[in-house]
Structure I
Amino acid sequence: MREFILLALKSRTTPDFALEQLPEAGRMDLVCRTIANTLYVSNQMRRDTVIYVSLNGPRDPPKMISFYGETMKGLGMDERAIGDMIRNTLKKGIKLQLGEERETSEGVKISKKAFETLLKEKSQTSQLIYLHKKGEDIRTFEFKENMTFVLGDYIGLPGKTESLLDRLGAQKIKLGPTMLFASHCPIIVHNELDRRTYGS
């Protein structure tokens, strides 16, 4: 299983944003691109992939929206369609209590869960991998069967979160010699794993 966790520090946690103004909703456009690049490949859904998006902007943080490729239906590939799915999901999660989770459509769940809580959970069940410019090169890294990749948005991860990842034993990898947009990272990761799984 391939799992990705995106920390979106400024993205809206309530549905009061316009689809025509996704960048103004705490860079929700970046979130939508990352989701698309994680789940889709040439008009097909990656059924072995999950992406968790931790939204931490106004007005009701934290909110965690999870997209499961295995059961996903009805998710468009473009930013507007994904933004609409996020907005509708947030509408259904307005009254969630801390720790509560709700399935809002096939393959989509929303919960009132902190990013750090999910990191702790995943460290118990899969290989926790932090995408970082000072990590080991992805081309030499040894992956296990179940992997969870952690990435930040345009702001990056706070220092205390990086310290938590260290305590949880997260391994660092880099995807190349230059910094990439968060939305590009899942494509590079998938490409490397696809080559190892299916050959070049």
Structure II
Amino acid sequence: MPDALLIRECISEYILNFLVVRPLVLYALYPYFVYCGTRVAEPIPSWQYFVRDIFVSYLLNDTLFYWAHRTMHSKYFYKYIHKKHHQFKASIGIAAEYAHPIEDLLCNSIPTISGSLLMGSHVVVIWVWLSLRIVETIDGHSGYNFDFSPFHWLPFASKTERHDFHHSHNIGCYGAYLIFWDYVMGTDAAFIKFKSMKGKKNID
């Protein structure tokens, strides 16, 4: 388990962010959402609308997060920004959004809301998408590879073990939910080698 002081600091930061900072930011961004087409007063859209917008949100989030996260591992950004998140050598659920404010903006906030802004999603669709994204990232940081988790059912989904490896070895596996960019760019090679060697040891 991570150090108790680190956990308390993480919880304190969550309280500040989710009860003060995030509501103020969302309030300030509301005109931009409206400008992009977000509707509040209209009836809740059909399920096809939900599927379309959430699918686009997943793809955009995964792409933007991968490249922003990978950039955060460059020498300068890691030392001054991303190192805070990697204080958790063994990841736990609440570590998901424990980050420097610049990282929170570039890696968490912008990738997460980009799909909703692009699609001009209905506010209820945005709520569903944000709920899915928060639960999924907590699952990914939980430290447990639950087979019953619906986030692990897709063959191209990134399971918890990948992000555990990322935190414990501090290399590769930069994707958020999908393994696409790690696979294409070869940034999961160290993880695949590690898993292969671990499997041989278990057999022996």
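Derivation of every value follows stated rules applied to the coordinates shown; laboratory data play no part. Only a predicted model underlies this, so the values are computations on that prediction, with no experimental measurement involved. Cβ atoms are built from the backbone, for glycine too; each structure is taken alone.
Among the shown structures I, II, from which was the value 84 of volume of the Cα convex hull per residue in Å³, for residues 17-112 alone calculated?
I
Which structure, out of I, II, was helix-only ellipticity at 222 nm (-39500 (n - 2.57) for each DSSP H run of 4 or more, over all residues; to 500) calculated from, if the result is -9000? Please list the in-between numbers first.
Numbers: I: -9000; II: -18500.
That value comes from structure I.
In terms of mean count of other Cβ atoms within 10 Å over residues 1-8, which of structures I, II is highest?
I
Can you spot which of I, II the value 0.55 was calculated from, given it is FRET efficiency 1/(1 + (r/R0)^6) of positions 105 and 177 (r between Cβ atoms, R0 = 41 Å, to 0.05)?
I
Assuming 30, 21, 16 is semi-axes √(5λ) of the Cα gyration tensor in Å as calculated from a single structure, say which of I, II it is.
II
Given a value of 1.9 for distance in nm of label points 7 Å out along Cα→Cβ at positions 129 and 161, calculated from one of I, II, which structure does it belong to?
Numbers: I: 1.9; II: 3.2.
Attributed to the structure labelled I.
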